[in-house]
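Listed below are the structures to be examined.
Read the figures in this text as sums done on the coordinates, not as results from a lab. On a predicted model such as this, the values are computed, not experimentally measured, just so you know. Cβ atoms are built from the backbone, for glycine too; each structure is taken alone.
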Structure 1
Amino acid sequence: MQKDFETLFYEAEDHYLQSSDLQSLKKGSETLKKRLKIYQNLRDQEVPMFQFVADSLVEAFPDENIQRLEQALKHWMSVMRYGAMAMLLNNPDYFRHRILEWLTDMIHAQEMVAIETRIFESLMQSLEDIFTAEQMAILTPFLEQAKIMLLETKPECDTLKVGE
């Protein structure tokens, strides 16, 4: 449940909500409705979306081991599923704690950043074909969070120097 709703519900335990609180609740429910539509579209379009991504990946890395490509695709399917739930909940912390923290080290340890970057780019292209600009504005912050943590941030073990 969204934190905004939780706060309002707790405040209403001993009194009726004020008009401004009701407006916040109405606005939050309208936003939730938009997020729910995006979530449903992501769920319904997952197969064609990732087929596009897989095709572009094989084209970009024709000599790469298929199992590595499949593993990278599975990473991003998980990222999309958890990202979609985080977007629905409007909770970036959920996303970070559920998947991004442990997946970052795995991607860097297996030296898959180039492959995973290509997946991100193809995924964004596919999403832009499916969603409106307004919907992308709701979804993109979560995908950018994934991009920064998974593809641009060096894991702690890489940033430590010998002897420190």
Structure 2
Amino acid sequence: MTKALLIVDIQNDYFPGGAMELVCSEAASAHAAKIQSDFRSQGLPVFNIQHIAKSVSATFFLPNTFGAEIHESVKPIAGEAVIVKHTPNSFRETGLLEKLKSLDVTNLVIVGMMTHMCIDSTVRAASDFGFEVTVTAAACATKNLEFAGRTTAAADVQTAFLSALDGSFATVV
């Protein structure tokens, strides 16, 4: 059994002043950086997932922009994989699954951004592929959502999505 860390979309556009600022992005990235450091010190694989927008109507993660770059707090080091994706699901149309299988990874720790979109999609896909998944709540961030004239606070979005994942698709800690 090999464990790996997926750091999903901790990119500049999600931070203060970015094109899609999230609530608590700085705190989440600090927690993710600690986990990343633990994995590195144990010699465990770290995969950095980077979302690059392909749609002409995209407003963030635009190609070749500072906003699309991986945030300094979790910058990859030499030898760490960077997987570029164009959809919320980190496995869709990427080589992630093959790379994980080649290392005999069976357990994934997933951290990153946005909880209600890319974390949710990636965790569900990882579970479907048979991985044992752990999500670290403090190392994830999301935003307020609006629907039918009502706003749901980011803390409530975070709670709803993580509680839906916990037990069925992952263990949330």
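Between structures 1, 2, the calculation of Cα Rg over 2.2 N^0.38 Å yields its largest number for 1. When helix-only ellipticity at 222 nm (-39500 (n - 2.57) for each DSSP H run of 4 or more, over all residues; to 500) is computed across structures 1, 2, the figure -25000 traces back to 1.
To which of 1, 2 does the computed value 20.6 (mean count of other Cβ atoms within 10 Å over residues 10-17) belong? Label of the source structure: 2. A value of 0.65 was derived for FRET efficiency 1/(1 + (r/R0)^6) of positions 90 and 106 (r between Cβ atoms, R0 = 30 Å, to 0.05); which structure in 1, 2 was it taken from? Among 1, 2, the structure yielding 0.65 for FRET efficiency 1/(1 + (r/R0)^6) of positions 90 and 106 (r between Cβ atoms, R0 = 30 Å, to 0.05) is 1.
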